[in-house]
Structure 1
């Protein structure tokens, strides 16, 4: 597997780092203050001011592979760029590379009709609107997606949609105009993986009600805009169906592979930043007559952090390479492995960084508390650790049967 970035990627890296230094890091404090003051129902001005600058700099839609709308990068090429963006909660949306929009754009690009792409993909690619993904439900264990109870019933030239969703990221954002909704069109199908479908639901459709924002460890808006949404007798045209009835799991697998690896790439960047903060803080604070950095336990944790980050990065690059060369389905073991390994690694590194910062590390004065919240929630998002471990174990045992 080649590790050296191409000249194209190296150029994008240097431009991205320069943009981060000039526009992202200096505006982080303002961004967080806006999020805390305005809450999850509002647009944060910092984002809207910086997005045109990122687009003008040619740092826009970098996540899209083989596309006229993005940089046309492979997963392996995108990895170091996504890692840089992951260092800040402000950055991904500024570059139009944030979840769940990236996954939804990829779904529309891969599976959407020309009409669906013209109506929804184009404004998403332009950063004019945002989107959400309505899959998880409060009444069932959604880690097993066959449990999902929401219904999509055809009635003439319309589908009638009913369901109660939560952790529907972005739904409280006033720019969120479209949801990709997962529900059952054929609940009696003997094949439980053919019962589900995905359908496009405009958020201003009658019967769609955003009930409330959901805090992530007490944080609203950043690191996530998790939301609870009710869909009651929502009617949309039959042309809103994605790919066809019963193909929801097929779409989900196409969507979640890139989504999972993007999360992991960003987590590596966040862990790198936490390690930097750990080192700087430990060198500047004196306890018991010497810098905290000189305490044996700190030296050990710095070393372990470096080892763990490098391991996670190499595993993620290998997964990206496999996705590029053999496809997401064949690379499912590697994708599952990074989804377990990387958030756990990041949470550990961030936890050690918090420890070095003392009580201040748990406050909102530093990036660490939000970083820990994000890393912890990613052990659940896009499938909990247990599901991925179960898949990895079964695939490994299958080699010997």
Structure 2
């Protein structure tokens, strides 16, 4: 295994870091101030940054398909996503923000020519945004076969009914469509993973209603937002199926592998920023006649943070390398491993940084509380830790179980 950054990766990383230093980091305060004044409007500074990033060729970096993006491998993209993870808004600057990345991957792999023209192209141009409606409030959505929402064919239309929540991105003023997942074949004897479908639904379609935006630790994550959404006899043409009826789980698995590891890459960036802030604080703040770095076990805290980041980064790179070399299916265990490891690692380091900053750490004067909220949510997004541990154990035990039989 060779995790050395390729020359192409090094070039993109150098340009991205310079862009972050020159353009993104100085704009963070303006972005926050704009949202404070108009929470559900797209800050003008974001559109300005997007235009600059696009002109600089730092655009759609997440897509390995060269027809639609620069064609970077997962291994090449890892350090770029990590750099974006240092704050919560920079992924959108480079059009690498979830859930749009996952929705774009779905349309690249499974979308029809018409769907690509109508939805994929404007999504990749940064003209629109999107949401993904899968999780439901009334069932344990960690087992997606529990899904109760329906997508039933009636003549030349699909009729959608159900209630979804944690539909991330649906509050954004530029959100123009959602991908809805529901039961198409309600026959209980049908194969479990051939009963669901994914359907493209334009925002504004009659019967689609945002009931409320859901707060996370008291914040609504404007202008992005996480919505509870009802679908009441929502009618769309049959051509709105993605890949066809009954292929929802197939499409979902194609979507979630890259999305999961992208989150992990960004979580490492969040941990790096927290460690950087923690080190600066530990040297500059004096108590009892000494810098905080020399008090108690603070040196151990900093050392443990560095070791944890390096361990998580290596596992992320291994998973990315395997996705490139042997495919997402063969890398399932490694993807699940890092999906468990990275958010928890980042949470611990961010929490340590908060503690090192005292009262300031829990205030909004620093990005730490927002980074903490993001990483805590990641332990549930794209599958909770327990589901991933179950898969890891299943794959680990498989050769032993086969031998026993």
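Only the coordinates and a few stated rules stand behind these numbers; no lab work does. For clarity, every value in this text was computed on a predicted model and none was experimentally measured. Cβ atoms are built from the backbone, for glycine too; each structure is taken alone.
Figures for the structure shown
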{"read-out": "Highest-scoring label, criterion being distance in nm of label points 7 Å out along Cα→Cβ at positions 155 and 179, among 1, 2", "value": "2"}
{"read-out": "Label whose coordinates, when mean projected area of the Cα convex hull in nm² is calculated, return 20.8 (choices 1, 2)", "value": "1"}
